[in-house]
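What follows is a group of structures, each given as C-alpha cells.
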Structure I
Amino acid sequence: MVLTLEQFGANFAPYPVPSLLEELLAFQNASAEWYAGYFELDVVKRDSLKHHVREEALPQFFGFGRERDGSLYALWRYKEIPLEEAPVVYLNSEGEGSGVQANNLAEFFTLLATDQDPAFGMYAERSSQEREQTKRNPEFLRWLEQRYHLQAAEYPNEVVRKARLRYPAVPLL
C-alpha cells in the first residue's frame, strides 16, 4: 500500500518531514518490494513509542519506520537538534538492544543499505555475499550512491557503537 506524504507527515507534527525521509518515501512508494531488509517507512503513532520511552521524554521522539517484527525507528530531538540532523533510535520489539542506532539519517541510510535487520540492535557479522538480498536492494544501493554518494556501511556495528558513544543513553522504560 502506498503511504502518502500527508499520512507519513503525521509522524513529525508540528515539524515538516525531513527531506531525506521524504525522498526515501518516494523511493519506497515506487514498488511494494523490500529494499532494505524488512524495514519500511510507516506511520508510527506516539502511543506505540510510549511502550519504549519514558513518558516525560516522549515529545523528543518522532517515529518513522518499523520492521516486520514490530521493532521501531525514531528520530530523537536530543537537546533540540533539528530533525534533519537528529540521531536515529532503534526500539526493539522485545525491549533488548534498543538505543541510538546512527548519528543522523544519512548514516542510518548506510545501515539500511546493508540489507539486514539488526538483532537486538546489532548486525550479523557476515559478508554481503553471505546474506540473502532483498529484491530491490541493488536498486536502493544505486539510488543512495547517485543521490547522496552513500554506500552500505562496511562495519555496521562500528557505526552503532560510535553513535551510542556520542549520545547519552536513550530514556527507555
Structure II
Amino acid sequence: MSSSDVAFRLEEAILDYAKTYPAEFHFVNQFGKLLAHSDAYKRTHQPGHFTGSAFIVSEDFLQTLLVHHRKLNRWLQPGGHADGDTDLLAVAMREAQEETGLARLSVINPAIYDIDIHPIPIRKDFPAHDHYDVRFLLQASVDDVITVSEESHDVKWISLNDLERYTAGESVLRLRKKIPR
C-alpha cells in the first residue's frame, strides 16, 4: 500500500471525526492542507508535521497515564513524531510504549479519538513549529510496571477527577470529556 493510499484513508478518518465532533471542524481544514504535502509525516517538514499520541486510560476508565514532558515541562499524554511512518496508530502505540515502559496496551477503538494542533516553541536546534496530533484511545492496567524514559521527568497514573491539578491545557482536558461512559 502506498503512502498516498494511507494519507487518503487518514483524510477520510479525519472527515469522519469531524462528523462526530462538528465543534472541532476548524482543525479539519488545516489537517487537510497538511495531507497535501508528501513529507508531512517527517519532523523536518515546516511549519508543521503529523504526530501520533495515546490517551491511555485504566481498565475502569477512572485514571489516565500521563508523562511529565522534559522539554515542554508539562503533563501530557505520551506521543511523538511520525518520522515518516504514515500509520499514526502505530506511531501512538510505539511512543506510548517507549515513554511509559508499558508492554501491554490495548486499542479501545482504532478510529481517531481526538485531533489537535499545538505550537512547539523554538529550541536552539530547531525552529518553532506546529504538531498536528492525531490521538487514539488506549487502555492499560494500573498494575503493569511503568518506567520513566529520558524524555520525561515522571510518568504517573492520575485520577481523571484530579486532572486539573496537573494541567490546565484544554487539549488534554478535552480528552477526558470524550471517554465512553
Structure III
Amino acid sequence: MASTTQYVTADELFNMPDNGGRYELVRGELREMSPAGARHGNVGYKIGLILGAHIEANRLGMGYCAETGFRLASNPDTVLAPDFAFVVAERAAVFGDVISFLPGPPDLAVEVISPSQSYTDIEEKTLTYLEHGTRVVVLADPDKRRLVIRRPDQKPVILGEADRFELTDLLPGFSTVVKSFFE
C-alpha cells in the first residue's frame, strides 16, 4: 500500500485553528515544534531586547519576535519562524503592514539552539534560510555560550562569550559582548 503525504500551503497553515501547537512548513510538510524551555526563551528574549533596542533607536528596519512566519518558498510552500528576525528598512517598507506571513526571507534570522534539536535539523534550517535569501543566520548556543554566524558561501564564524558580536552591514554601529546574550 502506497503512502501519500498531504501537503499544506502557507495560507492553510496561517488559517489553521489554534490548537496550542507551534508549526513550521518545510516544502509543504507540516512540522510541529515543541514549546521552548525557560533558558531558550530567556536567551531569545535577551537577543531580541538587545538587538531590537539598537534597531529601533537607529530606525534600521523591523524586528520580529519568535513565531513570526516568513514564507521562503512557494509550490510547495516553506514557512519558517526564527526566534528573532530583522528586515532592513527598505524591504520592510515594501512589505508594509502584513497580516499573514511575511513574503520573503528575513535579512537576519536568529535561532536559539534547543537541547532537543539535532545537528541535522539545525543545519537543514540554516541552509534553508540561506538558500532563500537570508543574509545572515545567527545560531545562539546556550550550552556552549557561543554564537555561530552563517552567511551564504562563507565559512561559519564562531564567537565565544568574550568575543564582540557586530554585523556592520546589517546593524551599523551595533556591538556587544557575546556573553550579554547568555547572562
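Once distance in nm of label points 7 Å out along Cα→Cβ at positions 132 and 156 is calculated for all of I, II, III, which comes out largest? Walk me through the numbers before you get to the answer.
Values: I: 1.5; II: 3.4; III: 2.1.
Largest value of distance in nm of label points 7 Å out along Cα→Cβ at positions 132 and 156: II.
Looking at relative contact order in percent (Cα under 8 Å, 6 or more apart), point out which structure of I, II, III has the largest value.
Once relative contact order in percent (Cα under 8 Å, 6 or more apart) is worked out for each structure, II has the highest.
No lab work stands behind these numbers, since they all come straight from the coordinates. In this text the structure is predicted, and so the values were computed from the model without any measurement. Cβ atoms are built from the backbone, for glycine too; each structure is taken alone.
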